[in-house]
Structure I
Amino acid sequence: MSRRGSAVLADGPAAGAAPTRPAPGDTGRRRDADRRQLPTSVWVLPPVLVLAAVFLYPLALVVQQSFSPDSGGTSLQPYADVFASGAFREALGTTVWLAVGATVGCLVLGFVLALVIAFVPFPGGKAVAKFIDVFLSFPSFLITLALLFVYGTVGMANGVWTDVTGAHSGPFQFLTTPWGVLLAEITYFTPFVMRPLLAAFSQLDTAQLEVASSLGARPARIVRRVILPEALPALAAGGSLVLVMCLNEFGIVLFTGAKGVTTLPMLVYSKAILESDYPAACVVAVVNIAISVGLYGLYRVVSRRVGA
């Protein structure tokens, strides 16, 4: 054999030696590289299909039904009929003023309560702050039911009044009016404003408060000039969220039994379940969805600015 052939045999693997196996780390890196080479659509498509099947398809059916009158075909007549009806205009106005009124009440009450919890030391303050987180998980009808036990026609307040005065009925009859619905919504949604406020107050530099107090500023001035500017983003975020939820609230209005109080969700229920007028119900639902999505977009913009 020539010297050149001997050199090749000397440098190469020995005869009968087992083939070299790749290290485990090399195999994992090779698999990761293969995954990275897959197009993005492979990973995006499955969740999009699930979302479309679970949410977008039923929503598309609602929109389609809103353009399908009982006479058949596709027409804008259901929208014309609903927009021309006094029941829809009244429900829209009731929904807007209840949502706006409840939002304003939640902002005022939530700001005052958050101030007390954050800056006024009292026994059990931390427990109250933690209870707010638990309160957020309560269903809305539970709070309304509690108010009925206290202020209902045969509730505790009216019972005490009739026992003391001997009257036939008590004076607290407001729960079956729009004011009762407003009270229930403020009671239930106020913690949704307090939660971001307490988070904002926890980040506030107390040195600013001490400096303002040492300079002779009264508590009201400290709140107006120091605390309120820091709380405005949290107030905006909490208020936007409450406004969206109040527009879509159904359980509170239903459980209070308020006569003559018809909101957009209640009108959808009435048209679909009681009257079997599905095109009209879908039209009202589409309007409610459009308003809610617009306000939710506003809430996301405000929340993004708060986070920044």
Structure II
Amino acid sequence: MKIRLIENGIITQIDDIEDATQAPGQGFFWIDASPFDLDILQPLYDLHPLAIEDCIDEEEQRPKLQIYDDHYFLVLNGIAFHNQDIFLREINIFFGSHAIITVTKQEAPEFASMLPIIREKEVNHPDTFLYHLIDQIVDRYFDVTEKIEDLIEALEEEILMKTRKSHLEQIIGLRSEILYARKMLLPQRDLIDALHKKELPLIRPKLRKFFGDIWEDASKIVENFETFRDLIGNLREAYQAALAGRANDIMRVFTALTTIFMPLTIVTGIYGMNFDFMPELHSPYGYYVVLGCMALIGLTMFILFKKKEWL
């Protein structure tokens, strides 16, 4: 557990949690905790037991805003994209008048990026901290959408160049990841909209319009994932069309080869009949003449098919 006093952009480390239970003269406390620290924090800050239960629950919580008597509880989702997998990191936030408690099950890179922002913006109020934290979370979604867009474009080029069975697995896997992320994005957008429009005593009115700016970004991200869902559907159709075209090409080649060998088979069948009186059988050059004619027929048909692009 890390305890920091934030005062006009100045960050001071606090060693004893008891020193962070009373409101400071200026600024606020930021307590970065894990679920194991909640037994200590709950009685000190009177955290609501339902919120505590959500923090320690192994099941993923959907983004939401819970309003209690003296604090708010927010669930947000950070995002990462690695090896074509989307990872959502649950970030739980207890938001009070003089303290913000963030609870995560794994390290959140957004917290590291918050430190220079606190100093640069001279953050001195919890709602300003909350705004910049949510802004950092949403900004990371734009980085992920760029990577997903690049992956979809690369997949499309590969499918058009040379279709492989592994492409279908990639398409199905990516589609499930996109649908999973989209399911969490919609309530997160609604949460930000609530911070923008609701009259919340712990958020100053002048800051609400800034949450409206984040809501617009969150809406763009939802639209991007809607587009990705459609693009994945197009990729699947392109994959199936490429397979059908490939099968047609193979069948066309087989048909052309069968057609070329058909007259040759007829010739060999004629000269394979067991008749005694066949003039060409006793000709000294009959064998070579027949072979030459067969080669000429095959070559002529091959050139004709090539010219018509059947081969």
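Nothing in this text is a laboratory measurement; each read-out follows from the coordinates by a stated rule. What you are looking at is a predicted structure, and each value in this text was computed from that prediction instead of being measured. Cβ atoms are built from the backbone, for glycine too; each structure is taken alone.
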Exercise for the section: For relative contact order in percent (Cα under 8 Å, 6 or more apart), the calculated result is 25, so let me know which of I, II that is. Expected result: I
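Kindly point out which one of I, II the value 0.50 was derived from, the read-out being FRET efficiency 1/(1 + (r/R0)^6) of positions 57 and 129 (r between Cβ atoms, R0 = 25 Å, to 0.05). Walk me through the numbers on the way to the answer.
Values: I: 0.05; II: 0.50.
Structure II accounts for this read-out.
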Completion exercise
Computing distance in nm of label points 7 Å out along Cα→Cβ at positions 217 and 257 for each of I, II, the value 5.1 comes from structure I
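Given a value of 4.4 for distance in nm of label points 7 Å out along Cα→Cβ at positions 81 and 113, calculated from one of I, II, which structure does it belong to?
Working through the options, I get structure I.
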Completion exercise
Highest-scoring structure on mean projected area of the Cα convex hull in nm² (candidates I, II) is I
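On Kirkwood radius over Cα pairs in Å, for residues 105-272 alone, which of the structures labelled I, II is highest?
Comparing I, II by Kirkwood radius over Cα pairs in Å, for residues 105-272 alone, the maximum is at II.
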